[in-house]
Structure 1
Amino acid sequence: MPRTDYNTLIRFNMKALKKVVANIDGADVLLVELCADNGTKVSLTNIGATITSIIVPDKDGKLGEVVLGFDDPMMYLDKKYLDCGYFFGATVGRYANRIGKGHFTIDNKSYQLEINNGPNHLHGGTGSFNTKLWNASTFESNDRAGVSMSYVSPNMENGYPGQLSVTVVFTLSNDGSLSISYQAKTDKKTIINLTNHSYFNLGGTGDILDTKVKMKASRYTPKDDTNIPTGEVESVEGTALDFLVPHTIGARIMQYEDGYDHNLVIDGVSGELRLAATAVDERSGRQLDFLTTEPGFQFYTAYYLGGEFKRGDLEAKRFAAFCFEAQHYPDSPNKKAFPSVLLSPGETYSQTTVYKFSIAK
C-alpha cells in the first residue's frame with residue numbers, strides 16, 4: 001500500500017464541517033475532529049476506526065492530550081508500529097482479547113485461528129480490524145457531534161466464519177462524554193467480541209501509578225500463565241484487583257509480575273449501561289468515568305510498551321497509560337459457563353461504551 005502525503009484531512013465541530021481528503025489506492029483516508037464547547041476534542045481516523053487523540057481541559061482549564069497515539073493517521077499502518085501490536089485507540093475485532101490456542105468450535109465444526117500471542121490468538125490476528133479502511137460519515141446536532149464507521153469482514157477473514165457487517169458510532173456530547181456504540185450482523189454463525197483499545201494518561205505526562213481508580217467489579221476471572229481464564233469466576237477480595245475502595249494503580253501493581261492485565265466482571269446487569277470504573281488524576285484534576293453494557297472489561301497497565309513512540313509529553317513506555325477495554329471474557333468460545341459470544345444470522349450484536357471526562361470534585 002503506497003504512502004500518500006498527509007494533510008489536514010477533516011475538521012469537524014458542532015456547527016461546521018470542513019474536509020480535505022488524502023488517498024490510498026483510490027480510497028479516502030480521513031481524520032475526523034469532534035469538538036465540544038468546553039474545548040474537548042476527539043480525533044479519529046477511519047484506519048481501524050481508531051481514536052487518535054482526546055484533548056480535554058484540566059482543573060485550571062488548560063487543554064491537554066490524554067491518550068497515546070499519532071497525529072498522522074498513516075502511522076497506524078506503519079510496519080514498525082503494527083509489529084509492536086499496541087493497537088492504540090483501535091477498534092479491535094473480530095475477537096478482542098485472547099482465544100486459547102486459537103481454536104473454537106461451532107455446531108461441532110472446528111475453526112483454527114492464527115497463533116500470535118504465545119500459544120494463543122489475540123485481538124483478531126494479523127491484519128485485523130485495526131488495519132482496515134472503514135467507511136465513514138459524520139453527523140452533528142446542537143449538543144453532539146459524531147462519526148459512523150462501517151466495515152464488512154468477508155467470510156473466513158482471519159479464519160472467522162460468516163460475512164460480518166460492523167458499524168461503530170462515535171458520539172461526543174457537550175457534557176464531555178464520548179459514546180461508542182457497536183452493531184454487527186452475520187450471514188453465518190460466528191463469534192464476536194469488539195472493543196476500543198484506547199490507552200489513557202489523564203495527567204498527560206509521566207506514568208499512571210499515582211492515578212486513583214475505583215471499580216464497580218467485585219469479581220474477576222483468574223487466568224493461567226498464558227493469560228487464558230481457568231473458567232472460574234472469583235471474588236477480588238484479598239487480591240490486588242480489589243478496587244472497590246479507591247486507591248492508586250501503583251499501590252499494589254507489583255503483586256503481578258506484568259502489572260495489571262486482567263478481566264474484571266462488572267457488577268450489575270449485563271446489557272445495561274452502568275458504571276464500571278472511575279479514574280482520577282489528582283495533579284490535573286481530570287476524572288474519567290467508564291460505563292459499558294458489556295459483562296466485563298480488561299484492565300491493562302501497558303507493561304509491554306517499549307518506548308518506541310512519543311507524542312508531545314506522552315511516551316509510549318511501561319506504565320505510561322492504562323486501558324479500560326469493555327468486553328466479553330477472554331476465551332469465552334471455549335468456556336460454556338461464560339456469557340456467550342455466538343452471533344447467528346438474524347441476530348444483532350450490540351454494545352455501548354462511554355468514556356466521560358470531567359473535573360474531579
Structure 2
Amino acid sequence: MSDPLSVLVVDDSALMRNMLKKIISSDEDLNVVGVAMNGRFATQKIPLLMPEVIVTDLEMPEMNGIEFLKWREKEEVDIPVIVLSAHAKEGASVTMEALSHGASDFITKPQGNGPDEIKEMGTHLISLLKAYGHNYRRRVGYVPPKRPAAAQAPEKPALSTKSSFITSHISTPATKVGGKEGVIDMTGVKGTPEMIALGISTGGPNALRQVFAQISPRMPLPIVVVQHMPAGFTKEFANSLDKISPLEVKEAQHGDLLKPGRILIAPGDKHVEVEKRKLATIITLSDAPPHNGHKPSAGVLFESVCKNFGENCLAVIMTGMGRDGSSEIGDIFRRGGMTIAQDEGSSVVFGMPRVAIEKNNIREIVSLNNMARRLNELTGC
C-alpha cells in the first residue's frame with residue numbers, strides 16, 4: 001500500500017477548515033499535512049509541506065483563491081488545486097475564472113449543515129482528491145518525500161518555489177500501461193461523420209479547455225458535449241469556453257439547432273438528446289431520471305446519436321470516473337461509426353475510456369495533446 005496522498009487545506013473559516021480536515025482524514029488514503037487561513041499562508045507552507053493536492057476556498061482575506069491561483073501560475077507550481085465554490089447563483093462565474101487560472105476542478109459547499117448534504121459533499125471531495133492526487137503522482141514520478149517533523153511556516157511568503165520545490169518533485173513520468181495512443185482500427189467504419197458527440201467527466205473542464213482552444217475554426221460539424229457538472233454551472237462553463245475557442249460555444253437549450261462549428265454543452269440538470277427533423281436536427285432536453293448514475297448522461301446522448309445518425313457519427317469518450325457512456329458508445333461502433341477514447345497517460349481518471357476500450361467499443365485511442373488535431377483531421381479541416 002502506497003503512502004497516503006498529502007493534502008493542504010486553505011480556508012479562512014476555522015469551522016470549514018476543521019470540517020474539511022475531518023472529512024479528508026476519514027479516508028486512510030488521504031493525509032491532511034497542513035492548513036492555511038488564506039492564499040498567502042498557503043504560499044508559505046507549500047515548499048515545506050510538499051502537498052500533492054490542494055483544496056482551497058475562493059473568498060478569503062489578504063490573498064483570495066483567484067490571487068493564489070495566479071501566484072501558482074507565475075511560480076509554475078503544478079500541484080492540482082480543487083476549489084470550494086459557492087452555489088451556482090453566487091459562485092459560477094468566479095469558479096469558471098478559477099478554472100481559467102489553472103484550478104483542476106471544483107466542488108460546491110453545502111448550503112446547510114444537514115448530515116446527508118455534508119456526507120454527499122465529502123464523498124465527492126474525497127473522490128476528486130484521490131483522482132487528481134494520484135494523477136499528479138503518476139505525472140511527476142512519486143518518491144516518498146522527507147518532510148520536516150514539525151514544519152513551521154516562515155514569516156514572509158516563500159515565492160521561490162520554481163527552482164527548488166518543483167525540481168525536487170519532478171522525475172521521469174510513469175510509463176503508460178494499457179490504452180496506449182496510436183491503437184487504430186478503421187475496419188468496419190461505414191459512414192461519414194455528420195456530427196461529433198463527446199462524453200467526459202472528472203478532469204473534463206481543463207481537458208475541454210485545451211481541446212476547444214485548439215479546434216479548427218473551419219470545423220464543419222456540430223459538436224454536442226456531456227460534461228458531468230452541477231446544475232447552474234454549465235452556462236458559465238460554456239461561456240468560458242466560448243471566450244477561448246474559435247467556435248461558438250453555448251449551453252444547450254431545448255430546440256437549439258445543430259449547426260456546423262457550434263458546440264453545445266448539456267445543462268447540468270438535464271439529459272441532452274438529438275432529433276433529426278425534415279429541415280434540421282435539433283436538441284431536445286429531458287428531465288428523465290439519472291442514467292448510469294448521471295444527469296446529464298453521456299450514455300443518453302450516445303443512444304440518441306446512434307438512433308438518429310447511426311454510422312454517420314464521430315463519438316468520443318474522455319477522462320472520467322465510472323462507466324457512463326462506455327457501453328452506449330459501442331452501439332455507434334457496431335453501426336459502423338467512428339469511436340475514439342482518450343488514452344490512459346493523459347486521463348486524470350481512466351475510468352470511462354478504459355471500460356469502453358475493454359468492451360472493444362473503440363476504434364482509436366488518442367492523447368489529450370493530440371485530440372483536437374485528430375478531430376480536425378477526421379473531419380477534413
Structure 3
Amino acid sequence: MTETTTAEQTQALPLDAWHRARAARMVPFAGYWMPIQYRDGIIAEHEWTRSHAGLFDVSHMGQLIVSGPGAAAALEALLPADLASLAPGRMRYSLLLDENGGILDDLIVTNLSTGEGTAFYLVVNGATKHDDIAYIAARLPAGVSIAHLTDHALLALQGPEAAMVLDRLLPGVGDEIAFMQSTARRFEGARIGIGRSGYTGEDGFELSLPAALAQALAERLCAEAAVRPIGLGARDSLRLEAGLPLYGHDLGPETDPVSAGLAFAISKARRAGGGFPGAERIVALLADKPPMRRVGLKLDGRMAAREGSALFRGEQEVGRVTSGGFSPTLGQPIAMAYVARDHAAEGTVLEAQVRGRRLPATVVRMPFVPHHYHRNGGA
C-alpha cells in the first residue's frame with residue numbers, strides 16, 4: 001500500500017490514541033496515521049473478519065454532502081450514475097470522471113433527500129478527497145452546495161456477525177436495510193448514518209457519526225466478543241480477495257470504466273443519454289471493446305506478484321499487475337492486472353515477472369472469494 005505521506009505532514013484521526021492503546025502499528029496513509037495491524041497480525045485479522053466481525057477505522061475517507069435544488073442533475077453532469085431514479089435511502093457505486101472518461105475517483109453516493117430538501121451523501125477516497133472537492137465545487141451550478149464533514153468519523157463493521165452485533169446496539173438495523181441501503185439511528189443523542197456496504201466482500205455496515213463519539217462507539221462494538229479492531233493490512237488483503245479495485249493502484253486517470261470492468265456503474269439511461277464527462281469515448285468503448293481489461297490472476301507457488309510486475313505470453317509483454325498479494329483464504333498468491341484483450345480470457349496462462357523469475361499466472365474470474373452481501377431476499 002503506497003498512499004503515504006511524510007511524517008511531518010501526517011495528521012491524526014479521532015481514534016489515533018485508541019488505536020495506539022491497542023498496540024496498533026501506525027503508518028502514514030493518505031495523509032493520516034493509520035493502523036496497519038494490531039498484536040495478532042494481518043493474517044489473523046483477515047481470518048477473523050471472514051469468520052466473525054472486524055471494526056475498521058476509515059475516517060480518512062472524505063464524507064461530503066451535495067445539496068440544494070438541482071443537486072441530482074448537477075451530480076449527473078459529473079458522474080455516469082442515474083441519480084434521478086435513486087430512491088431516498090438507496091446507495092449507488094459511481095465514478096468521478098475527467099473529460100476523457102478517465103477515472104478521477106470511485107465513490108459511493110447515498111440519496112439523503114427528504115421532504116425538506118434534496119441532498120446526496122458521497123464517500124470518496126481519502127487520498128483524493130481534497131482534489132475531488134475542488135473539482136466538484138468548481139462545476140456545481142448556483143443553488144447547489146458541497147460540504148465536507150470534517151467533524152465526522154467513519155467506522156466500518158464487516159463480517160458475517162456484523163449484523164448480529166449491530167442489532168444489539170441499534171435494534172432492528174439488520175432487518176431494516178439490505179446491501180446498498182441506508183438508514184439512521186441515534187447514539188448518545190447524536191445521529192449515526194448507517195449504510196449497508198463495505199470494502200471486504202463480507203456483509204457489513206459503514207457508520208458515520210460525530211468524531212467526538214467515535215471512541216465511545218468503537219469501545220461499545222469491541223466490547224462484543226465477536227468484534228476485533230482490524231488494520232489496513234487486512235483491509236487490503238480482504239478487498240483483493242473480493243476483487244475490489246483500489247484507487248491509485250487499479251484505477252486512475254489513465255484508466256476508463258470499461259477497461260476497469262466497472263461498466264455496471266454506467267446505467268442504461270446514461271449510456272443512451274450521455275451528458276457525463278467522457279461519455280462519447282466510453283460509449284464507443286462499450287461498443288467496440290477496450291484494448292486492455294482488468295482481470296484476476298492466480299499464481300502457482302507462494303511468491304506474490306506485486307504492483308508493476310510485467311506479464312508475458314511467450315516473449316510478448318501483454319500486461320502489468322496493479323495489485324497483488326497472498327490470499328489467506330485460498331492459500332496462494334493472487335493479483336489484479338490489466339492485460340491485452342486478446343490474452344484476457346478466463347483460463348489463459350501467462351507468466352509474471354517476479355524477482356527475475358517467470359511465474360505461471362492463470363487468468364481467473366473475480367471475485368477470488370465469493371461475496372457475502374446481504375441483499376433483499378437473503379445473503
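Rule-based calculations on the coordinates, nothing more; no lab input. Keep in mind the model is a prediction, meaning the values are calculated, not measured. Cβ atoms are built from the backbone, for glycine too; each structure is taken alone.
Looking across 1, 2, 3, the calculation of semi-axes √(5λ) of the Cα gyration tensor in Å, for residues 185-352 alone that yields 20, 19, 17 traces back to 2. Matching task: 2.4 is the computed value of distance in nm of label points 7 Å out along Cα→Cβ at positions 129 and 257. Pick the structure from 1, 2, 3. Of the structures listed, the value fits 3.
Comparing distance in nm of label points 7 Å out along Cα→Cβ at positions 25 and 217 across structures 1, 2, 3, the highest value is found for 2.
Structures 1, 2, 3 were shown, and helix-only ellipticity at 222 nm (-39500 (n - 2.57) for each DSSP H run of 4 or more, over all residues; to 500) at -500 was computed from 1.
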